[in-house]
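Several structures are given next for inspection.
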Structure 1
């Protein structure tokens, strides 16, 4: 008859248990760090996606407005203003102001609109009630893109040169041939787009 070894009914030793616990804790730590990195990456991608979605929506709106630009001056009680006005950054009022036809969808009417950068680092859309407005009529102002550090606009004149202000001498035309939009986001990313006008 064979005898069973003395250690046959015993469990793990203390060293084996500590080793198993150490291995399991290392695996749990690596899994936690990996999951944290995945969640951080997902949050970053979501933020970037939302930022670029808002930028794309703003550029689409700006392009639609520019393509509907009307070469019609503004008439008011105090005189008239050019159809398209581009101002330097230091000037009061919006950086760009122009007359716009109504969209084909019929969702809006012909009106005077503008784009400017406010003190909250937002690009604002300025909407006047119509093209010819009373001097006391104040525009409605709507933020269309936030997180903007700088907004620059340049205009292509009849001599195919980019200028910062409009109307631009020497030849007096109502609308520029194109507008170049440069937006610097607070994150440091820069967007440059060129929009041709139907002029």
Structure 2
């Protein structure tokens, strides 16, 4: 009985997070009210505070959940069989491009969407973004280090610096894609990425 109740509680919480991620990825954090999320999730308003103490606490949980899923996807991508590590690293950025090129990204671009907005609104959410982006960069750094060891990447910079620079490059390119309504910033980012990693076209 307890297991069933716990399962239901987890399902409701995950439903609120999933609907919130989809809506907030499209509109931003400040523009979305709790009622809109709960209506989409078909959850009574009174139940929200059973799972989250405040909208800020919800936002922190949302980011933690997003990055947990995103990091699992990165682990799968960087562990693809039949490809060398340089190809896997490039695949990560090709997938970034594919996700961010969709105008209705449906939750795939939460870090980009909230990166410029929430640090000024919430310290807890800022720290969640910091934890998540650091974890992404650390995974990229390990992959780049392995690619240097196996000789598929020819780079002079330390892997951690390279990974940080590349993440920041693509974060900026994602913003420019939104401004320009075109994917040219990603073309530039990919060319720069290949140059920084010493990977020929």
Structure 3
């Protein structure tokens, strides 16, 4: 624990899908004064996401699925996203390959690690690992769609990178991890330099 932070109290509020805890802490501020803070932290576990692209056909693969918080906030029934999922005790690279198989029906090789990021560090512990991997039509082993027993109902579709970026501009894509990966892919030219398969 850093010298400038002291945990005064820590209580579990809920421990179901994730773990919600309430903290009381004392922190030394940048001006050396001390401040007491109350915070609630939600830990749903770390995760991984992936930019899937077919370099031969110049397309990217995205998914569409229901997200309750988005529905409650906006009335939208579905979100357009990149493939992603919780690590469930596995390393990020292994887990994202399994997630791709479950959600998209594709069997991919080893993904390329891009970067890590905390998506909402003010209240969530979740750290996401971001990957990219090429795919081809012959990599399809099923229709995908996710795991029904986990409540998943996923639609898989393809588009071009430029069309996906336009979906950000017109408000169709409002998912942070997807916006990050699509913009990273464009900026770094991932579609222009096909990775070895």
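All of the numbers you see were taken from the coordinates with simple rules; none came from a lab. Only a predicted model underlies this, so the values are computations on that prediction, with no experimental measurement involved. Cβ atoms are built from the backbone, for glycine too; each structure is taken alone.
The value 18.6 for mean count of other Cβ atoms within 10 Å over residues 56-63 was derived from one model only; which of 1, 2, 3 is it?
Details: 1: 14.9; 2: 21.5; 3: 18.6.
Only structure 3 yields this read-out.
Can you say which of 1, 2, 3 returns -25000 when helix-only ellipticity at 222 nm (-39500 (n - 2.57) for each DSSP H run of 4 or more, over all residues; to 500) is computed? Don't skip to the answer; put the middle values down first.
Details: 1: -10000; 2: -25000; 3: -6500.
That value comes from structure 2.
Consider the structures 1, 2, 3: one of them gives 8.6 for distance in nm of label points 7 Å out along Cα→Cβ at positions 16 and 160 as calculated from the coordinates. Say which. Don't skip to the end; give the middle numbers.
Details: 1: 8.6; 2: 3.8; 3: 4.6.
Computed on structure 1.
Check the numbers for mean projected area of the Cα convex hull in nm² across 1, 2, 3 and tell me which is largest.
Numbers: 1: 21.7; 2: 13.0; 3: 13.7.
By mean projected area of the Cα convex hull in nm², the leading structure of 1, 2, 3 is 1.
Comparing 1, 2, 3, where is distance in nm of label points 7 Å out along Cα→Cβ at positions 64 and 152 highest?
That would be structure 2.
Which structure, out of 1, 2, 3, was FRET efficiency 1/(1 + (r/R0)^6) of positions 120 and 144 (r between Cβ atoms, R0 = 25 Å, to 0.05) calculated from, if the result is 0.20?
2
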